[in-house]
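As structure tokens, here come the structures.
Only the coordinates and a few stated rules stand behind these numbers; no lab work does. All values derive from a computational prediction rather than experimental measurement. Cβ atoms are built from the backbone, for glycine too; each structure is taken alone.
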Structure I
Amino acid sequence: MLLILGLILFVSLVVVHEFGHFLAARRSGVEVEEFGIGFPPRAWGKKLNSGLLLSINWLPLGGFVRLKGEHSADTRPGSFGAVSLKNKTIIMLAGVVMNLLAAFVLLMFLAWAGMPKLIDNQFTVSRDTKVIRNDVLVGYVEADSPAARAGLLQRDQLLGIGQIGEMVTIQSADQLPEATKKFAGQQILVTVRRDGKEQAVNVKLRSSMEVEASKKTNDPKGYLGIAPTEYTLRRSTWSAPVVAAGLIKQFTIMTLQGLGHALGALVSGNGTKASEQVAGPVGIFALLKDGSLLGYQFIIMIIALISLTLAIINVLPIPALDGGRLFVTWLFRLLRKPLNKKTEEWIHGTGFALLMVLVVLITIVDIKRFF
């Protein structure tokens, strides 16, 4: 159910983005000919009495609003090309504004309902923040380790470790090394919660001799063979809008830094490192699928960050995207050169083709990474 919710919300981000363009165009007197979800070829379409065509298309990589006379050279009444530069700018940035607004609303809701802590220095207002949940999860299972042989899985929630009558309750990730060291070499029970059900797993830990010997190699090992992680929810009250705004600023900076690192790696010829910085539709699906096990707050957090990322990407001067169209429009206006239909189509057509090639490459990397 949460995976389905996540997918619906993800598609809704496209609708919200394009609805921003739609509203701004209508308010500027520009006729909207088509409102499409996904990219052609068309799978379904319905023409309304107003003349607007609603369509759903086969390539689920975004969406579009087709305006009358989208070329700057078109001066017919009701066309995009006929409106002022100010209105063109408003129309092209409206989708970005809607995605920023969606991210702000979702993050503000999470601040009230329970904000997942995804990074160590995640912004919050400390005097108005209360931890309402802190689960210790299995973040990684080492191959052929005691944990792997016992059947422990990623995202199992660790509840306790020890022997009957001597169980240690696990309340933080920092507790695990000392707890396992205490029972080194012994047969113990590890209590976990999986799919909402508690179960006890028998595990024989590595001995102190094995662990100490491994520290002298390039592959040090632990007693249990897992890397724990924490999933924390923090709640705010009056500061929720401040938290939402602070997170938007923080994650915007991180996103731009990530894009910079990816671009730098790509320029230097390290395609593998560049691909690690990005994810496409397949990667998003895998993230939503795994994240659905953590609850609705994690799903909404990911959707909010995707909405913010869409806003950031669309404001950058990338041909075929909103920022690229705006950049080209302003550039030719500042140069006082006419932007004819053929030139505009070549710029954005080439940009769109390159963008599709990039999406295909990212999808191939995602399939190898997650499946």
Structure II
Amino acid sequence: MINGTFQLGPNLTAGLPAPVPASLLTPAALNAAQGSINAIQPENYTPYADQWDLFLERRLGSRLLCEIGGVGSMGIHLEDAFNANQPFPAPAPYATPRYPYDPYESRITYLNLGGGSTYYGGQARLSGQIRPGLMMLMSYSHSKSVDDSVAPFTDPLSRPAAPQDTYNARGNRGLSTFDIAQRAVLTVQYDLPHASHGWLATITRNWRASAIVTLQTGFPFTPELAVNSLNNGGFQLPNRSGNGALPANQRSYLNWFDSSLGAPASAFQVPTLYQYGNSGFDVLRGPGLAAADAALSRSFRLRDSLRLETRLAATNLLNRTNLALPDRFLGVESSGVISHTVTPARQLQLAVRVAW
């Protein structure tokens, strides 16, 4: 155990608190102190991951290499944190005890090593020299990452950090916050041709152009009710009666998903009072990303050991607007609205470097 406000015994079952001054032995005095408790799982496990992959390679001609295969991993004993003294949903006044460690009513933050994750993905890669001076690397992946915990105290913006129902660990399982279903990346580097002699050769020699293009699907997020009717101090998911994702021609930064609540045709409904919602975690996806970066560089040899390098780089060359995740809270005016982007507007940068 880690000491919080109160001194604890070797484990939670030994009593709360033990030992303490006699003045704190009464439930009223104990709860009046409003002290939270931090606890750690007594078993000493080390988080680890099992990983495996299988790839096939084949050369295409003399300059290109093709790879295709699959990758998988399983995370075991991952860190997780939750309120071990989460009250059961109920109206006031309470007819039965609501707290597992009654009469103690404050939070018990329990850090355990019971989380797990799985990842499976297929990958393809084509690399090599298309022609003299032109190098290319093209990769594509189709994957899925699932877990049932969030790293403690990270508080991701796309989902709640804790379970809706502490006593239903399976209900916390869903797509990982960092899951990207599909991702394609193309990288090209080209040594520009130059004249062989004369002043024209001096101008055109040692120029190199490069570019990288990235395409990927959006990150997942969790619709959550803005108002909690569980009366337990936590959060509440909605009931899900439909998919919730809008058709592509209906999505915009002002309304990314079906954020209506309570109407008969709405994908999300308000649960009955004091009932957990049945919607899961990370059930919808945000906008995808498409970005192109490019650079043009040249190296000038001033002396045998002295070089001048120049580079003109463009970030987000096409000046595309890549939207961030929408406001995921249901029941507020901004629900479903995207208020910012994940990439900046086009940026140009000129760099000069002297190397010796």
Structure III
Amino acid sequence: MRITPRRSWFTALGIVLFSGVVGLLASEVLVRFIWPQQLIVYRPDLFVATDSIHHVHAPHLRTTMNTGERTVQYLTDADGYRVGQRGRSTAPLKVLILGDSFIEAAQVEHEQTVAGLLETRMPADVRNAGTVAYGPSQYIIVARRMLSREAFGLLVVGVSLENDEEESRVIVPAGVPHLEHPLHWPETASLRGIVDAIGYPVNDVLEEHSHLFILARHSFQIALMRAHLSPLPLPIWYDRARANLPAWDSTVAILNDIGIAADVRRVPVVFLLLPSSFQVDTADFNRYVRGLHVERSHIDLDQPNRLLTARLRARGRIVVDPTEALRSASNRGIRTHGRFDPHLSPAGHAIIAGQLLSTIKPMMVANSSLR
């Protein structure tokens, strides 16, 4: 039987593809047994859509989740606030803490979060209203609602330095966070359009099921950043050229209004600055420099801290900035943020809680509502 060149080519291609698939499957099995990775678990069922602030946590959750660091218990009370295994504290002092995913802290157990540590060390009944994808416009709505419902002895507002700056207030329609990317037809024929339509949805599936994919992505992260295929851009707020943006004043105006809402009810307020991993870890920042071709002279890693602190203190607000304490710990080899998920690690939460308590304790002596 005579084999045509075309059939020979197809046969060779089939052998190559088959060998490649077998090789990938074998590699997946080896990685799972020799160097298992943390698979990411997307949990859109954690949220309930609500007007004005887009979403809140569902009440009475009893589940687990994993954002890439470890599997943690995720429990909520009847109001949708995260709690530990023993439920809410019965301490007489009530503390409300606002923030985004850094305060929500789905990367660590509740007892290891800033909120959980305040709960045990003060002690206090802490309501953790931290929620992924929130910003100052949502913090103020939550603050007004909660302060009108309950008598709190302290309000802590967590301010994420990489993404909490807002140019104006926004009212967000009801919805739930899109933690996964839907598969769709590319809107444009560009690389970005194809990546958004196909690449990210495939990435989401592999993140949940493939140890080999997770290992490869971490190993080639800088190359992916250079190819603009990594979801890790350096936020614009560290760019020296952005120091005069009106967003700094508008953000502080919203935060100060949160303080005013608390002042009316005689509730002490502390603004807690939450630095990004690359602000704390020099190696992490160098990764951004190499991967994104960042010009170091254009970046001021302390710019958000300096501008927000100065503006808030000019309005008489108390600001706690744990950045230097975190940097000191990082220089000693302590991992303050996650290895794969850039949110705070258990050690990072402990350091921040310590810094926060060093400010709150003198306030407790001066303010009877905190005793």
Original post:
When Rg/Rh (Cα atoms, Kirkwood Rh) is calculated for each of the structures I, II, III, which structure yields the highest value?
Top reply: II
**OP:** Supply the structure label, taken from I, II, III, corresponding to helix-only ellipticity at 222 nm (-39500 (n - 2.57) for each DSSP H run of 4 or more, over all residues; to 500) with the calculated value -16500.
**Re:** I
**OP:** Determine which structure produced the value 0.95 for FRET efficiency 1/(1 + (r/R0)^6) of positions 303 and 327 (r between Cβ atoms, R0 = 25 Å, to 0.05), calculated from the coordinates; the candidates are I, II, III.
**Re:** III
